[in-house]
1. Who wins on distance in nm of label points 7 Å out along Cα→Cβ at positions 46 and 198 among 1, 2, i.e. which is largest?
2. Of the structures labelled 1, 2, one was used to calculate helix-only ellipticity at 222 nm (-39500 (n - 2.57) for each DSSP H run of 4 or more, over all residues; to 500), giving -11000. Name it.
3. So FRET efficiency 1/(1 + (r/R0)^6) of positions 22 and 150 (r between Cβ atoms, R0 = 41 Å, to 0.05), computed for just one structure, reads 0.95; which one of 1, 2 is that?
4. Comparing structures 1, 2 by distance in nm of label points 7 Å out along Cα→Cβ at positions 14 and 158, which one has the largest value?
5. Thinking of 1, 2, which structure, once distance in nm of label points 7 Å out along Cα→Cβ at positions 182 and 206 is computed, gives back 1.4?
6. semi-axes √(5λ) of the Cα gyration tensor in Å was computed and gave 26, 21, 19; which structure, 1, 2, did it come from?
7. Taking -0.72 as the value of log10 I(q)/I(0) by the Debye sum over Cα atoms at q = 0.15 Å⁻¹, for residues 166-237 alone derived from one of the structures shown (1, 2), identify that structure.
Structure 1
Amino acid sequence: MAVTRLVTSDPWISCPSPNPEAKLRLFGFPYAGGGAATYFPWIKLLRPEVGLYAIRLPGRENRVRERAYLRLTPLIDEMVEVVTPYLDQPFAFFGHSMGSLLAFELGRALREKGLPQPLHLFTSGYRAPHLPDMRPLLYQLPDERFVTAMHERYNGIPRVVLENEELLKLFLPIMRADVTILDTYQYHDAPPLACPITTYGGEQDPSVALHELRAWQTQTDATFRLIRFAGGHFYLQDALPNLLQDIQQELARYL
């Protein structure tokens, strides 16, 4: 099946700038409440050898009428089927916040099924998955308390959404569904991944501590790197050029 046809018809995966000359695919996984469009600004900064494939989950963007997933396991099962046709080239995973968990668990699921593995896993703004989350659960809070708690924890709800009742009404179900996935996640022991892991974080991110980022090291049998940038949970908005420079330096070894 031709990739050019896949990238124009697949609701799960957006390839905003298809390049038949790309030698490596970089999959981008969304944070809670986010969509594929989060990764569109990356196109101008990525070298042509790297093709960008952004994951779009049900319940958002042009899939807003679809039911969002509330549990991780069925979502990962579906994503295995979705990404398998794209694994005919070398590939790497990047995820921010919830996207880190999606990328990690998808990598483990691919391994369990004997499918190709990512060359590299890039995680960002999320604690190592084997560490228990000691923070209060949020997904069952009433709407007003839920919005307040999410804004205080991540400072990631745009002001234009907070100040617009109609936009907030559209945004809430997506965010609550994703947070339900995070709050109900159960880690299961499995061998470390064979690929290297690079973990990024914001130096002023209140949602994840330094030791929680460093603990990703136990999830790989290969090399591990930890890099932090100035900023909070969404540090990558300002640090994007430096972040992509580091990612591409790592990917260059595979090209």
Structure 2
Amino acid sequence: MKLNETVAIVTGGASGLGEATVREIIAAGGKAAIIDLNEEQGNALADELGDHAIFCKADVCNEQQVTDAMDACVASFGRLTAAVNFAGIAIAVKTLGKDGPHPLKLYQKVIDINLIGTFNVSRLASERMQKNTANEDGELGVIVNTASVAAFDGQKGQSAYGASKAGVAGLTLPMARDLASYGVRVNTIAPGLFLTPMLAALPEEAQEALSKQPLFPKRLGKPAEIAKLACFMIECAYLNAEVIRLDGGIRLP
């Protein structure tokens, strides 16, 4: 799928990895609907990027809000060809700690946003992709989801986060199989340590310690590097049902 013909919804698109991907798509001539709960950042980004971007406030777990956002995207740009899921949360709580067992509601919240929210957006997007005209490969759309290296080597306190991201990795192949006959590809990025607003808020010494963990290069990843991989997944028609780590070779201790 050519980027200059892409119309994408990008969840978590107002900041961090999502923002970088929105910028990359639009720089290549595509269009994007920024899906986020942060109205101030979302509207500011859409205003900056001009006619090729719109902002839609939506909770990825809310079926009606996501439906409305997709309808707004189609109304503005005529179609929906790509769904890129970056919306998510991370917590650090042990299964059992000094204050007792992991709060169940907090565990459920992480699963709801990271896993169920991803599935909700993907299923609704795939339905709208069926209205597109197929390209020479018979392709109607593409879905790019976001897992994490924590799906494979999660650390202490990542029972909820690791499980949610393992779920995203695990749904990649069956979802790709489900949607193959409809001309929709599904791939997943598993990022390592990236300089997102969350990590940028850490003290400089903490960032320095984290930057030493990748094999090479010895630094935190740049959001633009995730954006380039997401766009490659959109463009490369033969890439399907894959989970790709982008992590500088890191294996979390």
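FYI, it's all coordinate maths here, none of it is from the lab. Note that the structure is a prediction, hence the values are computed from the model and not measured. Cβ atoms are built from the backbone, for glycine too; each structure is taken alone.
1. Details: 1: 1.4; 2: 2.5.
Checked 1, 2; max of distance in nm of label points 7 Å out along Cα→Cβ at positions 46 and 198 sits with 2.
2. Working: 1: -11000; 2: -13000.
Only structure 1 yields this read-out.
3. Values: 1: 0.70; 2: 0.95.
Among 1, 2, the structure yielding 0.95 for FRET efficiency 1/(1 + (r/R0)^6) of positions 22 and 150 (r between Cβ atoms, R0 = 41 Å, to 0.05) is 2.
4. Values: 1: 1.2; 2: 2.7.
By distance in nm of label points 7 Å out along Cα→Cβ at positions 14 and 158, the leading structure of 1, 2 is 2.
5. Going label by label, the one that fits is 1.
6. Details: 1: 26, 21, 19; 2: 29, 19, 19.
For semi-axes √(5λ) of the Cα gyration tensor in Å, the value 26, 21, 19 is produced by structure 1.
7. On the way: 1: -0.72; 2: -0.66.
Computed on structure 1.
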